[in-house]
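J.: Please go over the structures that come below.
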Structure P
Amino acid sequence: MICDMKKASPAAKRYIARFAPAMAAYVGVLFASIWWIRHQDPHGPLLWLLAIAPALPIIAVIAIMGLYVVEETDEFQRSILVQSMLWGIGITLAGCTAWGFLENVELVAHLPLYMVFPIFCAAMGLARPLVSLRYR
């Protein structure tokens with residue numbers, strides 16, 4: 001989302017300051033929960049807690065992305081971001097819908113739902129330079 005921190009808006013700087021720790025927490029929680037599940041064989045509520053734990057930092061990242069959209073005062077940058085997000089959402093929804101129908105008749109492998117957010121982020125990231133090209 002942000003390339004040059006020297007030129008970044010205050011909202012973009014806050015976004016990075018929030019995003020980086022949330023992603024670090026995600027990596028830490030993900031590795032810890034996988035390790036615990038593989039080596040400690042938890043059951044019951046602990047297994048539920050360990051299984052859901054990596055989703056919590058990702059939910060925080062989604063909220064952080066939303067805060068950035070709300071806090072960005074540069075209307076042009078916000079417009080590019082929102083258009084990129086819309087393309088990302090559209091590509092993700094279309095792709096996951098098509099994949100689901102293919103999966104339903106066993107033509108493709110199962111796609112775990114936790115992959116939907118990374119797919120959205122990749123689609124949004126690929127859309128952003130294309131959206132920006134429109135304004136050159």
Structure Q
Amino acid sequence: MGEPARRLNVFFDVDNTIITWDVKLRPGVREVFEELRADGHTVYLWSGMGPRWEVVRRYSLHEHVADCFWKPLTDHHNRLRELGIPVWPDFVIDDHREVVEAFTGVLVPEPVLPLERDREMWRVLEAVRAFAAGR
């Protein structure tokens with residue numbers, strides 16, 4: 001039997017990552033958050049617009065999201081403490097390449113329209129699982 005997958009602090013961007021430009025929840029977000037928690041990971045939201053608790057409330061994600069933060073837009077590592085982020089982002093999901101490159105994670109495109117065809121969150125889940133397992 002192999003080593004168990006490590007538990008990660010998984011940080012999701014909000015706009016154009018888990019919600020669309022017109023504030024619709026991207027398909028699979030709730031289910032992927034549930035799966036990540038079941039796998040032992042901790043899910044956080046962060047945004048360049050600040051903590052997005054209104055998104056957590058609007059879509060009833062409170063049981064899946066541990067906390068919300070400002071996302072550093074520059075000098076990413078050094079600004080974590082300044083922005084009050086008490087844990088290291090082990091894996092990030094974002095639509096901005098520079099954030100993904102500053103940490104480790106996966107770049108996601110804007111949601112596909114029609115929205116019901118968008119499968120990006122399932123690709124994200126597989127990427128997190130592969131990283132946690134050391135693949």
Structure R
Amino acid sequence: MHIVFVTKYRRKILTPELLDALEGAFTEILASWRCALIEFSGEADHVHLLISIHPALNLSDLINNLKSASARRMRNRFTDHLAKFYAKPYFWHRAYYLGSVGTVSSERVKHYVESQGTQERPRTSHRNL
């Protein structure tokens with residue numbers, strides 16, 4: 001599955017350090033759901049995740065947990081940074097993109113996710129399928 005989360009109000013809050021912390025958080029959260037993060041990249045206002053999922057799970061519950069748990073972790077760890085952008089405990093926009101990659105090869109989607117980065121901070125991953 002290919003997932004895209006966008007920051008609340010599309011604010012450019014995601015620093016390189018915050019992106020690294022998000023990658024770790026998503027890896028841990030997905031493992032607790034018997035899923036795996038295959039690829040991760042992000043820019044200042046959004047992130048891309050390519051994940052493998054357990055066939056029996058409820059996608060809505062997984063997405064809600066990914067968003068709420070990652071937001072909580074980032075707000076706790078980067079309180080001062082996020083206070084510059086939000087007066088309330090916001091992080092993710094309520095909408096998200098979720099797409100199945102069944103009709104496209106995993107390698108092609110992985111390449112797309114890898115290529116999503118800024119000139120200042122291209123995101124690469126050492127993950128393998």
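Throughout, read-outs are computed from the coordinates displayed, never taken from laboratory work. Every value quoted in this text rests on a predicted model; they were computed, and no experiment measured them. Cβ atoms are built from the backbone, for glycine too; each structure is taken alone.
J.: Looking just at distance in nm of label points 7 Å out along Cα→Cβ at positions 17 and 65, which of the labels P, Q, R belongs to the structure with the highest value? Before the final figure, lay out the partial values.
T.: Values: P: 2.2; Q: 1.1; R: 3.0.
Structure R comes out on top.
J.: Moving on. Which structure, out of P, Q, R, was helix-only ellipticity at 222 nm (-39500 (n - 2.57) for each DSSP H run of 4 or more, over all residues; to 500) derived from, given a value of -12500?
T.: Values: P: -27000; Q: -8500; R: -12500.
Here the read-out was taken from R.
J.: Between P, Q, R, which one scores greatest on relative contact order in percent (Cα under 8 Å, 6 or more apart)?
T.: Values: P: 26; Q: 31; R: 38.
Top value of relative contact order in percent (Cα under 8 Å, 6 or more apart), among P, Q, R, belongs to structure R.
J.: When FRET efficiency 1/(1 + (r/R0)^6) of positions 41 and 97 (r between Cβ atoms, R0 = 25 Å, to 0.05) is calculated, the result is 0.10; to which of the structures P, Q, R does this value belong? Can you show the working numbers first?
T.: Details: P: 0.10; Q: 0.65; R: 0.95.
Going label by label, the one that fits is P.
J.: Supply the structure label, taken from P, Q, R, corresponding to distance in nm of label points 7 Å out along Cα→Cβ at positions 73 and 113 with the calculated value 4.0.
T.: Checking each candidate, the match is P.
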